[in-house]
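Please treat every number below as a calculation from the coordinates, not as lab data. Since the model is a prediction, treat every value here as computed from it, not as a measurement. Cβ atoms are built from the backbone, for glycine too; each structure is taken alone.
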Structure 1
Amino acid sequence: MRKSKKILVISDTHCGHRSGLISPEMDSRPGGGNTDALERFAFRRWHWDKFSSVLDTVGKVDIVIANGDLIDGPEPGSGGTELILVDRQDQVAVATDVLKHIKGSPKFFLSYGTGYHTGNVEDWERDIAKAIGGKIGDEDNISVNGVVINYRHHLSGSSVPHGRFTAIAREKLWKDIWALRGEYPTSNIIIRSHVHYHSAISGYDIGPWIAFSTPALQGYHSKYSRRVTGTVDMGVVLLEIEDGDFSFRPIIWRQEFKAPVDAG
């Protein structure tokens, strides 16, 4: 019997954004007297504590899949007003630091995120992969204890709740068609990100399979969120694989309840 392998799946850290993931050691900008900036700073500390607590609970992992949008980029759409770190080299340093906090000596597999964040004419996430000795690509398949994992960053979103399952089901069907053509392996686990919410479908046709979108590691506070509806999720996914079978555990945290402002 092969040793069980533990895999941590993370995505969408958006390092450099005011609500992106950042360790306290790298975050030294409380925002002066600006109330909004102070609240964002407090949120980042709370968010990091949640992430760090999960890392302690999960313990040592064998593999990390970091599934894109690890940095926030220059944010031209908001004029950079949402950034706490403008220089993408600094953003890369923060993202690298995040990955180095994961326990054990895992192998790292990364995917490229969206060009808007990670570079349309360059690929800044390559620098992160190089810094941690990881492998990076557009879409890849890895085999772990007889289980094939397919991962890619991008997934189309939906403005209706049930449509979220349609998008991930479509990914599963297309992977099956590719496999029937004999060009790619049949995938047991299909991982997508980008949409900042978790959804999953599963079955047991020619063996166990699951297809899911990952929760994000960026918080709720962005100008983009002002014009969209629907819930988002913060968290990670833990997989454990042993001899052709696997377990699947999303770990998601929520912000505290926000009561309405008393207008008198």
Structure 2
Amino acid sequence: MKPFPMKAVLSTAAILWLFVVALMPIVWVILLSVKPGSLAFDKDAVFFFPPTFDNYQRLLADGSFLHYFANSVVVAVGTVVLSLVIGAPAAYVISRSRVRRFVMWALAYSLFIRIIPPVIFVMPYFLFFRLVGLSDTTLGLIIAYSNLNIPLVMWSLWTYFNEVPRELDEAASIDGAGPFRTFISVVFPAAAPGVAATAVITFIMAWNEFLLALVLTTREAKTLPVAIMGFLSYEGADWGLVSSGATMIMAPVVFFTFFIQKYLVTGLGGGAVRG
């Protein structure tokens, strides 16, 4: 008779417990968004209560939240595009460089830029954007976010491009393709799962960023994280609006990640092993 697999049971129980702990705040926010205001913190109505969509109706009533939602979409997508346009070719150059010192210095520089606390950049960006007329614009936020995410893209895609055999570059060169054509037509498509994973991470970081958006915007280019903060005040907090707004912030990221999860899992797993 086989011994009882206690170790496997304990491991499964621990994983389930961690899953519940991680998921409960999200479930609580979603439930709070459909609760009547009078039952928001009622201990007897945690899971069972008459649901209502009044909070969402109030959230969307004046159209300002949809404007901020559109700003977040534009800024996040623009950041992904600009970061990939600049960071991906840079990662390819580093990956194919045979000068070890250049590779080390390039990666060290990009890492240095990425680990600096974003608060260091707040004042320079604020003064520069005010000087050139980029204050309170989505373009200004895209530039600021891309500056922080390009090093991440370089580091991430560098590992994926290393897995693409150099023989493919040589074959493309023999066929008459230059370095740029080789990158666009051969190497970049071969690293598609890694590119997808990097794009998702960049999108999430731009979508959730708060500090720079708080300082560099006032009204026109305000994004969702800053807009939700407006529901909190010294007089009190409108938790119905906060929770419904938070739910709408989470939804696009969840759906976006769900539809490309195949590439995301493949990309995250592939970058961990050198070919």
For distance in nm of label points 7 Å out along Cα→Cβ at positions 122 and 194, which of the structures 1, 2 scores highest?
-> 2
A value of 22 was computed for relative contact order in percent (Cα under 8 Å, 6 or more apart); which of 1, 2 is the source structure?
-> 1
Determine which structure produced the value -23500 for helix-only ellipticity at 222 nm (-39500 (n - 2.57) for each DSSP H run of 4 or more, over all residues; to 500), calculated from the coordinates; the candidates are 1, 2.
-> 2
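Determine which structure produced the value 22.6 for mean projected area of the Cα convex hull in nm², calculated from the coordinates; the candidates are 1, 2.
Working: 1: 15.8; 2: 22.6.
The read-out comes from structure 2.
Quick check on the output: 20, 13, 7 is semi-axes √(5λ) of the Cα gyration tensor in Å, for residues 170-209 alone, derived from one of 1, 2. Which one produced it? Provide the component values of the computation, followed by the final result.
Numbers: 1: 20, 13, 7; 2: 31, 9, 5.
Computed on structure 1.
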Structure with the greatest value (metric distance in nm of label points 7 Å out along Cα→Cβ at positions 10 and 42, set 1, 2) = 2
Top of 1, 2 by mean count of other Cβ atoms within 10 Å over residues 58-65, largest first | 1
